[in-house]
Structure I
Amino acid sequence: MSPPLRYPTGPASVWHFRAAGGLFCLAAAAELVGTTWRGTDGAGPYGWLALLGAGAWVIGLVWRERLGVVRAWACGSWVVLGSLLAFRLAARNGFLFGQLEFTGREAITVAGVPLSVPLLWWLVAGGGFLVVESLWGEWRAGLSAFTATIALQMALMILPLVGGLRGYWRWPADAVLSGLSWRLLVAWFTLALVLVFGLVLTGENLSPVAARSRRQAWVPAAVLLTLTFVCLEAHLLAHQWMAVAFSGANAVLFGAVIGWHVRGK
C-alpha cells in the first residue's frame, strides 16, 4: 500500500516548497522562451544557472523532508563537493574525464569550475536517486547501478547541450556517440556510481518506508522532466536527433514515474 499523498512537513517547509517550485517554474519558462526566441543559448548563462539552482533547491527540500536537516546537508555536501573536486581535477590534469575544459562562458565559477556543475550533479545524482529508489527498493548495489545508468542516459542529452550547443564545456574530439567520447561517458557513469553509493551510505538507505510520501518521488521526477524538456527543445532546434532520442526516452521515463505516483499506484 502506498504512503499517503501528503506528508506533514510543517508550515515553513510548505512555504519553502512553494517558493522553490515557483522560482524553478519561472527559470524553466525563461529557458524555454529564450530558446524559442534566441535559439540554443536559451536564457543565457545566468538563466541556466538559475534553472539548476532552483531545481537543486527543490531536490534539497525533498531530501530534508526525508532525512532531516543535518543528514540532508551531509548528502548534499557529498555530491556538491565530490563533483566539484572531480571536475576541478579533470580541468587541471585530465583526471578521469580526460582533458575536459571550461570555456569561461558560464556565469559564476568556484575553484575554476562553473557553479552550474555541482548543481547539475545534485539534480542528476540526488534527484535521480530519489526517483530510482521509489521504483527499485533498498538494495544498495542495485540502487547505485540503476541510478548511475539513468545519469548516463541524462548525460547523453545534457552534455551535447552544454558542449556542442552552448559552448560551456569542451573536450577532445574523439566522439563516438552524440558528440561524446567513450572516456567521457565511462567517467560520467563512474562518478555517478561513486556519488550515489555515497548517498546510500550517508543517508543510511534514506528514511523508513512508512515516513515516505508519493510527493517525495514525483517532485524530483518533475524537476528532471522539466530539465529534459529544456534540453529537448534546444536539440530539436539544432536538429541533433541522437540527443533528441535520448531526451525523449528520459521524458517518457520521468513522465511515467510522475503519473504512477500521482495516481497512487
Structure II
Amino acid sequence: MKSTPNIILTGNLVYIKPLADAVLRAGLSPREIDIMKLRNIAGPDDLTEALNTYKIENMVYSRPEHVEMFLKLMNDTNKPLLTESVIHFVQDARSFKLLNDQGLPVLQSPGDRSIDMVEYFLRLNRTGPVLTPCVDPEAEEIPEFLAELKFESRYFRMYEAAPFSKDELETIREEFYGTEKDSDYVLLHEPGTITQFLVAFPDSDLSSFTYIPLHKKTEEKLRHLGLKHTEVIPYHPDQAARFSEALKEKISQ
C-alpha cells in the first residue's frame, strides 16, 4: 500500500467538503469527485402546503446542509407556522445555531446517534406529526425509527439528483480514469452514491477499490454487489475527530 492512501470522495460537493477535512486530519489524501448535481424541486409554497396539510408539529434535520436548504424555503407566510406551531430537532451544533439564529424554536439531541434522537422524542412526548426535510429519503434513519413506533412521519424532499450534461460527464470521466489507479478507497456518504458512481464510471474496475460506507444501507448494497468494503464508519458533524481516528484505524488494518 502507498505511504499515503488516496480516498475518492463521491457525491455532491455540498456534502463531501466536510468529509475531505476529516480525511486530511486522518493523514490521508482525499480526491473529491463531484458525480451528482442537485436540482431544486420544492419552493416556499410547497413547504407551507405540507405544514398546513399534515398539521406538522415537529421537524427533524439529519445534517446542517439540509438546514441550509430548508432555510431558503422560509418566507413571511410559513415563518409564523415554523415559529409558533413547530419544534425543530437537530443532531449537531451547527444546525442548532442556523435555526436558532432565525428565531425558530430548536432542540438538539443529547446523543449523536439516530436512535438517541428518537429516545429524545419519546422523553419529551412529542407525538405530533413529523416532517423531515431531506434530499434522499433512503439515507434518513430517524423517520424509519419513528414509523416503527407509529409516529406520523413524512419526508419533505427539497432537492433531487440531476444528471450531468454529456460534456460535463466526459470531463469528469477523463479526470477520473486518468488517475483511477492511484486511488485505493472510495468513500460513499449515502446509499444513492453507489448508483451514481456506477453510472458515472461504467468502465472502472470496481473490484480494485475498498469501499468505506457511512450508512448501514450503503454497506448492505455493497455486500449485495459483492464489493470489498470496511464496516460502517459513522460520521457526525460534531464528532469529526472521532471519524478521523476510526478511518485511520480501518485503513491501517
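Couple of notes before you dig in:
- Taking distance in nm of label points 7 Å out along Cα→Cβ at positions 24 and 184 as the criterion, the top structure among I, II is I, with the largest value.
- Per relative contact order in percent (Cα under 8 Å, 6 or more apart), the highest-valued of structures I, II: I
- When percent of Cα pairs over 11 Å apart, for residues 32-71 alone is computed for each of I, II, the one that comes out at 66 is I.
- Structures I, II were shown, and helix-only ellipticity at 222 nm (-39500 (n - 2.57) for each DSSP H run of 4 or more, over all residues; to 500) at -23500 was computed from I.
- Structures I, II, by Rg/Rh (Cα atoms, Kirkwood Rh): label with the highest value: II
Just so you know, all these numbers are worked out from the coordinates, no wet-lab data involved. Note that the coordinates shown come from a computational prediction; the quantities given were computed from them, not determined experimentally. Cβ atoms are built from the backbone, for glycine too; each structure is taken alone.
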